[in-house]
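Participant: What follows is a set of structures to go through.
Where a number appears in this text, it was derived from the coordinates with a stated rule and is not lab data. Remember, it's a predicted structure, so these values are computed and weren't measured experimentally. Cβ atoms are built from the backbone, for glycine too; each structure is taken alone.
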Structure 1
């Protein structure tokens, strides 16, 4: 009888440990309405609209970790609110950037027949470079606001714990500032302030670099998310080219989720023109769970989140035909010295 009691206690303890970490549980009250602000980059005569999702709970002693999000081609700061809202209730200040020149202004005032051509023209090298510079400009301004007495963001940001994320053209932006190498310029676009990256609908580079060369020197954790039907009407990326990114990443802190039957719009708030599959409501649930656990593991250094991510946790939120994989933990390679900046092509587009 005593042995049976101890067995029950032991099983109860194991079960409690297994459910102790849950990335879908809100930590506090729902986040308040997001704040819309503008970052003015005087050096480039450019204004970058942003939307900020703030946690409702009291700031941590050194401020909350910050996660940036970059929208896809033709999007805006109003998109992907489901991400900002959930990450905020998990204690992250989420900042959604809007990139002028490749945002909704490209197509909004045009007749439908001209929109695709305008979007194609906006998927340019110049807009790619503007987007990359937008990330640095926003981080610079966040540091100013964080130190400004009386500003709504004053003292609320821990800019030593910054994550970067994006979808489609925003994924290309995220890859660039998070360690990708490019022909001629190498890792020129990498921003050392970024400590982890979530890449939705990733892409391999065009031209001379293979995936191993493009991604082999990435020195921070990456989480890739794509789908078995993740293609877009613009750009040259295919399902195969998106799946080629993960093998190119170094062993260690690299993860990939492939959602079964997920189209390009699976990561957004609503369907896109041309979608052929009904949206699967579990896709957003899986995206929220895995991205949150990833941020907790690598921005908060939460051991329980890392164990969940590296253990059976992901299988508890994804479906049978979804694919989850990670590269085993090993020592990360040393970060190479940045090369001399030179002009070169980008892997732009969707």
Structure 2
């Protein structure tokens, strides 16, 4: 069990790092189908889920988030596996709990956008309440330390998630995050900062933004959230180079050669460099973000960059780059030939293109 819970860490002004991004990572590895995006890997290849948890902790995550995103009843019904719902959730929760116990990190249960929310629709609301309830109850029974409700575009659905955690979560803290929309408002038309303030006032331990937008486009939005909310706030963007010119979220990005939408399978071109994650972390700290991470598109090296920007040295820092040991930097007699050859290969000793002649 962790020596310090989420609330105690936040009270002591500690930054909490939470690695997300399991959906896209398993899709890219060939263990999750884009479209339904259901985490079938938790029952078909549980050892791989455990491995990714371990990678993220190795890179500096303080939280092992159970991979139950889109593991709810509606999504499993869509792919014809609703009968396995409890197995899916308990498998994911048990794996996360085991890794958290072995590494002294926090374990979080997870509920998320259901895709069936309709404003002012009692039938939809009751169905979602039941859907959230069963996942929260299983998270409590599998000894989660807190519960994340994430990726909501409607305040109404986010509030249903918070209420489910409060009613069935046995007192566990709730972290509720919403999508940073291009309109800067929820689907109901409420400014995001105001919506998150309402969630905070309703009892969420942490509120904030996750997914969709990248480092360059989410900063102004999370700045607004900081101004609106008094308590701890969270920011977990996706590590893609979204921009006002190319589109504020990864959903808007297009392949520059074909003009086709890059989501879901052609986003690699838009990945952020690690240095951008370092810069992002510094900006989030300056704004006053307390709970930091990355969402869809995250990989362990990004989490390491984020952790190191916080001044930490996670186990993965043992293998952070050290180019002083690269042969191109060695000038002793034994390396003089390969060092000079490297300079030629990289063009260091070549004249500018306009000065080169061809025969």
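Participant: Tell me which structure, out of 1, 2, gives 5, 25, 35, 24, 7, 2, 1, 0 once P(r) over Cα pairs in 10 Å bins from 0, in percent is calculated. Walk me through the intermediate numbers first.
Facilitator: Details: 1: 5, 25, 35, 24, 7, 2, 1, 0; 2: 5, 23, 32, 23, 8, 5, 3, 0.
Attributed to the structure labelled 1.
Participant: Separate question: If helix-only ellipticity at 222 nm (-39500 (n - 2.57) for each DSSP H run of 4 or more, over all residues; to 500) comes out at -12500 when worked out from the coordinates, which of 1, 2 was used?
Facilitator: So the calculation was done on 2.
Participant: Which structure, out of 1, 2, was FRET efficiency 1/(1 + (r/R0)^6) of positions 76 and 212 (r between Cβ atoms, R0 = 30 Å, to 0.05) calculated from, if the result is 0.30? Don't skip to the end; give the middle numbers.
Facilitator: On the way: 1: 0.30; 2: 0.80.
Among 1, 2, the structure yielding 0.30 for FRET efficiency 1/(1 + (r/R0)^6) of positions 76 and 212 (r between Cβ atoms, R0 = 30 Å, to 0.05) is 1.
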